[in-house]
Structure I
Amino acid sequence: MGWKTLNSRIVYDNPWITVRDDRVLNPGGGENQYGRVHFKNKAVAIVALDEERNTWLVGQDRYTTGTFSWEVPMGGAPLSEEPLDAARRELREETGLSANRWSHLMNLHTSNSITDEEALVFIAQDLTIGEADFEETENIEIRKLPLADALEMVLNGEITDAISCVALMRIYMFNQPTIGTR
């Protein structure tokens with residue numbers, strides 16, 4: 001027997017998320033309360049790589065953790081927007097970069113015990129440098145560095161964002177500078 005929802009009510013809603021309070025029957029047949037966060041966007045993240053295997057990180061203060069965070073460029077893609085189009089937009093806005101070659105690296109769920117958020121990670125290559133166009137809520141630092149140095153930042157705890165950690169580790173460990181093109 002799987003999970004069964006007995007009833008559900010919205011306890012919070014804004015343009016980005018809906019929080020639900022559910023009464024459920026668990027797989028063992030017991031009744032539980034379950035909180036669930038529904039994201040109204042998909043996350044898109046980009047590992048930009050140049051021909052020398054350099055990548056770009058963006059750093060910013062994160063309100064939710066109260067800390068400065070180094071991350072791969074990323075943002076939200078409305079469910080109606082093609083994720084690759086959103087990835088192109090986010091890379092340009094946050095770094096000023098545009099890319100002629102794009103590859104899908106992976107999909108992941110950020111915290112599937114409490115949220116349905118899905119992240120799509122792309123590799124951007126054959127890069128052109130331009131001007132960043134930050135949103136009002138963004139005060140971003142941009143850092144170009146060798147991919148190996150970015151991985152070292154993951155391993156020593158300087159990068160803690162889950163999507164960034166997994167994306168950088170996967171591309172480095174599998175040594176996949178190109179996976180296919182779109």
Structure II
Amino acid sequence: MAGQERSGRDDREAGGKLVSINRVAKVVKGGRRFGFAALVVLGDQNGRVGHGTGKAREVPEAIRKATERARRGMVRIPLREGRTLHHTVTGQFGAGSVILRAAPPGTGIIAGGPMRAVFEELGIQDVVAKSHGTNNPHNVVKATFVALQSLSSPRTIAAKRGKKVSEILARPETAGEASAHE
């Protein structure tokens with residue numbers, strides 16, 4: 001049955017990362033009834049990523065539900081050179097806030113557990129990230145998604161301003177010097 005389930009998936013999305021699993025107990029007349037809540041991050045390592053939560057009486061069922069919700073909620077994130085962010089960005093959710101910074105090649109992923117899972121599934125290879133406030137994995141993941149969704153690529157900025165991408169990417173010093181020499 002598990003083999004059939006995997007064959008229908010896209011190979012790049014097959015994995016997913018289990019970020020956290022939480023056991024909760026409900027006290028009833030005969031003792032305790034246990035339930036499980038799972039938080040999963042799913043991505044294609046090529047700029048698409050999603051997260052989801054699932055709750056069930058058994059761990060595998062909770063993970064399956066979370067993975068399905070993550071697959072439905074995938075979003076595309078613009079990446080620079082397919083390896084890092086375009087610019088520094090912050091995100092906030094609940095009591096958690098994160099700062100994500102672009103990094104030069106070879107830096108690697110410098111981030112805590114829940115954020116690291118998001119970056120690995122997204123396909124980012126070089127990033128420096130810091131989490132402030134809560135260390136609740138749900139809030140850290142959601143704050144990371146808020147930050148990632150506020151990223152803008154030079155192409156979208158150029159389209160909004162009615163300029164060329166080369167004008168957007170030009171350094172302010174060089175643009176000022178060029179106009180001074182004319």
Check: For which of the structures I, II does the calculation of relative contact order in percent (Cα under 8 Å, 6 or more apart) return 22?
Finding: I
Checklist line | Answer label among I, II for the case where distance in nm of label points 7 Å out along Cα→Cβ at positions 96 and 128, calculated from the coordinates, equals 1.5 | finding: I
Next item on the list: Taking 1.5 as the value of distance in nm of label points 7 Å out along Cα→Cβ at positions 16 and 48 derived from one of the structures shown (I, II), identify that structure.
Entry: II
Next item on the list: Taking -10500 as the value of helix-only ellipticity at 222 nm (-39500 (n - 2.57) for each DSSP H run of 4 or more, over all residues; to 500) derived from one of the structures shown (I, II), identify that structure.
Entry: II
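Each value in this text was obtained by applying a stated rule to the coordinates, not by laboratory testing. Remember, predicted model here, so these are calculated numbers, not experimental data. Cβ atoms are built from the backbone, for glycine too; each structure is taken alone.
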